[in-house]
Structure 1
Amino acid sequence: MAETVRIENEGVGLHVEVEGPEDAVPVVFLHGVTVSGRTWEWLPGELKRGRRIVRIDFRGHGSSDHAPGTYHLPRYGGDVVTVLRALAAWPAVLVGHSLGGVVAWWVLQNHPELVTAAFLEDPPLYHAESGPEGNAGSRILFEAIRADALAYKEEGLSDEEVVELVGAMPMGPPGVPTLREISFEDGVAAMGFSHRRLDIGVIDGAIDGSTLAGTDTTSPVTPPVAVVAADDAMGAAFTTADAARLAETHPAIEVIRVLGSGHLIHDERRFRETFSAELGRFLAVHAPPV
């Protein structure tokens, strides 16, 4: 059973859930923009057993405090550093999806002494360099999420009502499958819970690119890193072109491409097992169970 912990950084209260033996290697899970630590509640027993599992809600997300004007990469990274120093007795393994992957990358570069390895799921490492034109697709998506989130607040909808609406969202142009048709129900529920509580300023930073501004893709990264990436044809945030660029500056990083998968690899019905297998392989080496 997970224990809820409240940790403060810069006056911002962070919601953190912890479970597993205190003497085990900490494995810290970081979520994507607009969602929360609930996106990792599905983790199977074989991945959690014998490990110290930590799930963080970023500022402005989930059950953490809102902090308008602070939704930038160094602030998110600083929150993770504060949690690591408070809860981790020794270096942790970071597991990050999307924004969480870039935050993990920032922590790797700025505080390598706190991290033993990192597993990144489709991280948009190069989005800050692509500019508005290169990120037009994601901007349109975030503008739609922003409009919906405002409507949920204005109409005073319940969690259940928001989950129904989020599940019915098409995952692309008209005619494509909805989120519920692609994802497990726990993923839909986690997204609905999070969108109802989201600070709108979080989405503004995703739309104008300020959230990831200054992402450093060239400085060294010392701890072992693996990247599990989505399919370019399905809207990968870490494309094959990105992988080629990363290989030039960080040739030791392993990249696993999941063909057919969209950005939400760990939530997709067709690919959660693949994601779990790759994560399990990584943790067996870098966070062996006690």
Structure 2
Amino acid sequence: MPHEEQLAVLFADVSGSTQMYETLGDVRARGIVARCIADMAEATHRHGGRLIKTIGDEVMTTFPNAAAAAEAACEMQEAITGQVVEGRPLAIRVGFHFGPILSEETDVFGDAVNLAARLANEAKSGQILTSGATVEQLEGPRREACRQIDLTQVKGKREQIAIHEVVWRAADATVMRAPWATEHRDSGRLRFVAGDTRLELGEGHPSLTIGRADQNDLVVRQPEVSRLHARIEYRNGRFVLTDLSANGTFVAFDGGETRYVHRDNQELTGSGTLGLGQAVAPDSQTTVRFGPG
């Protein structure tokens, strides 16, 4: 029978593994990823954690408390990030959160699991992210080495979530105390138009997805567009695009520059046009307009 308990849930994955498979081939790339998975599993067990599952290049683990998860996350980074194997630098990204979960035999479920996965997805190569609530569970030097880097809206949550980076390199251990980190900002709404579909982002509707699949909020059915191409979120008064696609997203600001975003983030300001999978052109069928609501 499933039962509730408080645990720290941690996700970690190998950055750039898709490109590794493409350039090194399946056998060599799989060997490298397997060694990284083994290092992450060893760090988990060393700090009293439990390996729940591996999913390709990713591990999902749980720990009895936030401190154990933080120590394991730092050990994972120290063991892997910075190594050069087959001429390629290795790196992982990690996200973890402490909270109530539903445990059922060999798997765990619940909001804490979803938030931990979201944090891992937001992390950059070589980065560890956690929530403000989890940082409050930490003590001493490890807590002092955490710095708030963002506030974000999470689907299903009314309050914004404070995102903290756990600095694991001693040389980077500067605590960031930016004024925006604890202040709520509201910059209104941003409207998106694709064909006949119009949507607005803001506090009442904090996120949307764009892609070729019908499950997206904005559907653009063109072969250059990925099934899930991009996610756009309202974060503490800012509108941030996260590209998730194979071909990238071109962001052409009205009266300004065009930026190419591929598997990265870009803040959207003012008005402009998104080119999904190809550069913005007057006759393009893969564009989405954005501007103030």
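Readers should treat all values here as calculations from the given coordinates under stated rules, not as data from a laboratory. Keep in mind that what you see is a predicted model, and the values were worked out from it rather than measured. Cβ atoms are built from the backbone, for glycine too; each structure is taken alone.
Some points to look at:
- Volume of the Cα convex hull per residue in Å³ derived as 120 - corresponding label from 1, 2: 1
- For relative contact order in percent (Cα under 8 Å, 6 or more apart) computed as 21, the structure of 1, 2 it came from: 1
- With helix-only ellipticity at 222 nm (-39500 (n - 2.57) for each DSSP H run of 4 or more, over all residues; to 500) derived as -6500, matching label from 1, 2: 2
- Of the structures 1, 2, the one that 24.4 was derived from, the read-out being mean count of other Cβ atoms within 10 Å over residues 68-75: 2
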